[in-house]
Structure P
Amino acid sequence: MLRTHTCGELNQEHLNKEVTLCGWVGARRDHGKIIFIDLRDRYGITQVVFFPKPDASVYEMAKKLRNEDVIKVKGSVSTRPKGTENPKMATGLIEVGASGLEILGPAQDLPFAVDDNVEAGEEIRLAYRYLDLRRKPVFDRLALRHKFNQAFRSYLNSNQFLEIETPFLTKSTPEGARDYLVPSRLNQHKFYALPQSPQLFKQILMMGGIDKYYQVVRCFRDEDLRKDRQPEFTQLDIEMSFVEEEDILSLAEGMFACVFKEALGIDLKLPFSRITHKEAILKYKSDKPDLGEGDYRFLWVVDFPLFEYNKEEKKWQMSHHPFTSPREEDIQYLDKDLAKVGARAYDLVLNGEELGSGSIRIHTSALQKKIFDVLGMPMEDAEKKFGFFLRALKYGAPVHGGIAFGLDRLYAIISGSDSIRDVIAFPKTQRGVCPLSEAPSSVSEQQLKELHIELKEEKNTQ
């Protein structure tokens with residue numbers, strides 16, 4: 001290791017010890033014949049002092065240091081002079097008197113100041129995201145995200161769940177938003193789709209006898225963006241076999257109570273409040289009502305209708321997705337009155353934001369085909385789009401259900417952020433652009449040729 005300690009761990013127990021620190025120059029102050037720098041890494045800040053003697057060369061090098069230079073410093077730990085202590089810092093009672101200095105990575109002029117209260121706009125901060133990531137508020141949000149992810153995994157692992165990855169390159173299936181398509185080089189004129197969710201695969205895992213599955217999974221949707229949408233986002237995906245609604249709601253409540261206690265030291269009140277979809281619409285004019293907060297007000301919205309009428313297209317469509325099971329007592333209305341068909345579906349709302357959505361799934365081939373028929377999807381189309389899934393239903397599928405939670409949205413709420421972009425390491429702008437890597441970008445003619453793709457210029461219709 002290049003360093004003996006981090007910039008956040010030295011204290012009076014280390015007095016007179018020779019140490020080596022590495023980090024970024026956070027600030028430099030020249031007080032005549034003494035130079036002070038704040039040396040920063042992810043763990044904290046240590047004040048380093050440079051004197052003209054005994055090594056003038058080290059002192060002269062320190063004169064040339066600039067903000068964000070990456071350096072290695074050798075020196076001895078000493079007590080700060082009386083009156084200069086900073087008890088608010090973990091290292092605020094000590095400083096390091098430098099005896100050696102090496103510039104590991106010099107920094108150019110900065111496009112914006114790397115401090116907690118930066119005034120630069122989002123576009124430039126994302127273009128220089130590696131500078132933005134050095135700011136403590138940004139780091140703290142990512143560290144909080146890590147802490148929650150680990151707590152979720154720990155809880156589910158302890159309850160016999162298996163974390164299993166599902167494919168990113170898969171078949172295009174209609175799930176409510178546009179797919180991101182990936183051309184196949186080896187299969188001319190055919191395309192993969194990036195998954196909007198692992199819905200079909202996690203159900204197939206249940207048919208494979210996995211019983212309890214989860215995944216912290218990346219999902220992709222080509223839709224218009226806003227503060228709580230990104231083209232790629234992260235879900236905590238959960239599926240269970242031989243369960244009813246109460247089993248999944250109970251698991252989720254226990255999980256959030258455990259995770260909030262472990263990650264934030266907060267005791268959530270259980271059970272979470274519940275409201276039917278009809279009550280929510282009548283009382284709050286919304287299917288994700290804000291009860292007015294407490295800091296964290298969780299609410300289950302239950303008893304959704306299975307179908308909703310699209311006035312623009314003048315047809316019935318699913319309220320959730322076409323794999324949601326109707327209530328058994330309402331199956332009789334599939335041929336009579338779709339407005340009367342209730343869904344075995346449930347949403348979890350936090351502070352007026354939809355945090356998760358789930359349902360008990362259809363587990364028989366006959367009922368699944370019936371739903372497609374009601375939606376006006378000919379069996380030929382259903383087989384083309386979902387044939388592999390429909391075949392799986394014919395070979396003994398268990399009763400199963402699950403739920404998926406939007407982790408980006410959760411972490412934005414917890415950190416008090418206005419946008420989920422604040423809690424993602426490398427987010428896209430509202431135009432779907434990554435200012436850092438400049439994606440999306442053009443590709444070479446050779447790449448297009450290999451994929452059997454020809455680009456055509458759009459004609460000017462004006």
Structure Q
Amino acid sequence: MRRAQPRSRRTPHAVLTIAVALGMALTAVPAAGATGGKDPYFPDDGDARYDVTHYDVRIAYDPARTDRLDGDTTVTARAVQALDRFALDLKGFDIASVTVNGAPAKAFSRSGAHKLVVETAHRVAKGATFKVRVKYAGKPDAEGWHTLASGGVNVSGEPHSATSWYPSNDHPSDKATFALTATVPKGWTAIGNGLPGATTAKGATTTFRWHEDRPMATYLSTVAIDKFTVHKAKLPDGTPVITAYSPDMPIDAETEGQQKDILGFLASKFGPYPFSSAGAIVIGAAADDRNGPLALETQSRPTYTAALFDASMVHENAHQWFGDSVSFTDWRDGCLAECFAQYANQLWEEHKGANLDASYTDEVETNKDTPSYWATKLYDPGQGKELDFGLYFKGALMLHALRRTIGDDAFFTTLRRWTGDHAYGNASFPQFEALAAKVSHKDLKGFFDAWVRGTTLPPKQYLYPGSLGTPAGR
């Protein structure tokens with residue numbers, strides 16, 4: 001995604017050398033403390049004492065007033081334990097009211113950088129479903145809420161963006177369905193995740209509705225508001241493809257249509273497309289242009305800055321399987337998204353005629369004497385490195401080496417089993433390792449120790465396995 005900010009994600013070009021970057025489990029993490037989960041990288045994120053099942057986010061925004069967003073969000077959740085107190089993640093805003101199951105909260109307060117702590121008037125029993133409604137207003141936080149040069153806005157960012165515009169349980173382990181109702185001045189359009197609902201006009205405003213009916217991690221939720229040109233098409237199976245362009249963004253019918261080819265190709269490798277809609281949100285630069293080009297796999301409708309092109313579309317749409325449908329258990333698992341999406345770029349190049357074995361060899365030999373190239377651990381790379389470039393460089397090489405180690409049949413069977421077994425849930429990288437070993441009937445411990453947990457050039461037997469061989473004279 002964004003390259004100027006280490007906490008934002010990017011999409012590299014679809015060449016194995018990655019010279020230029022253009023962008024980026026089924027059980028919730030158990031509770032740890034009063035207001036946080038147990039993610040080792042972001043211990044203050046989320047509250048694992050409850051499990052969100054649905055977000056109903058209602059906002060009103062006038063692009064003429066960039067300092068104010070009015071919000072009314074209802075979070076439906078199940079109590080993992082009896083609750084007298086819990087926390088939501090939300091940055092800034094003035095809180096007008098908080099209710100729990102329709103009753104005013106006993107109290108609510110702010111804690112730390114992004115916690116809204118709620119004390120209930122009545123205890124919520126363990127296992128009970130409850131609804132917390134928060135009404136709020138104020139200036140959205142710039143970490144996720146980006147004012148565009150066109151006058152519109154876009155929400156995107158990884159690891160965090162949801163806290164900039166609605167209260168949430170902001171951790172990928174707690175996925176939920178999502179409904180958006182956005183009211184904007186006439187002449188403006190609001191685009192969200194999933195499928196569109198009814199659009200209604202009242203006075204000088206228009207209200208747009210969107211719903212994503214498959215569970216979604218909070219950082220994948222989005223709203224984009226601009227004077228969009230919206231194109232609609234369908235995949236061969238009838239899945240709607242909705243593509244929205246900000247003013248002055250280039251529109252090329254051939255490139256736009258390529259989305260269908262890319263999704264079809266990815267489905268042939270990874271299994272059926274996992275969501276009920278597809279498409280793109282193509283926006284201009286942020287007003288302050290502080291982050292440069294970006295791309296992010298906002299669920300069902302990736303976000304792109306400046307233009308659509310195949311490398312970025314392949315990468316972000318590969319995330320619909322790897323990262324979106326199958327999400328992290330925690331932020332140590334970034335390779336489950338980035339390594340696989342980057343390797344999808346290589347598969348697309350192979351589809352167009354590239355020799356990936358030759359590209360792999362060139363990349364290894366070019367960088368074998370560069371220690372920093374190999375220094376990132378692909379699983380648990382370290383706090384602050386959860387989206388390190390090594391997940392792209394080294395990660396794509398690791399997957400090609402794994403493919404040559406276990407063979408194409410076992411490799412692609414593993415990918416399809418992975419996306420099928422864990423669809424719409426969460427999983428960890430160690431679980432992927434176990435699945436690859438099970439499918440291939442091979443002992444892969446040495447391979448994964450060298451490539452995934454190692455920080456140096458892997459030994460020859462793992463670096464040049466199977467048909468790759470060692471380059472002549474090396």
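No lab work stands behind these numbers, since they all come straight from the coordinates. None of the values given here were measured: they were computed from a predicted structure. Cβ atoms are built from the backbone, for glycine too; each structure is taken alone.
Hey, distance in nm of label points 7 Å out along Cα→Cβ at positions 73 and 345 derived from one of P, Q reads 5.8; which structure?
P
Between P, Q, which one scores greatest on volume of the Cα convex hull per residue in Å³, for residues 177-336 alone?
Going through P, Q one by one, volume of the Cα convex hull per residue in Å³, for residues 177-336 alone peaks for structure P.
When P(r) over Cα pairs in 20 Å bins from 0, in percent is calculated, the result is 19, 43, 27, 10, 1; to which of the structures P, Q does this value belong?
P
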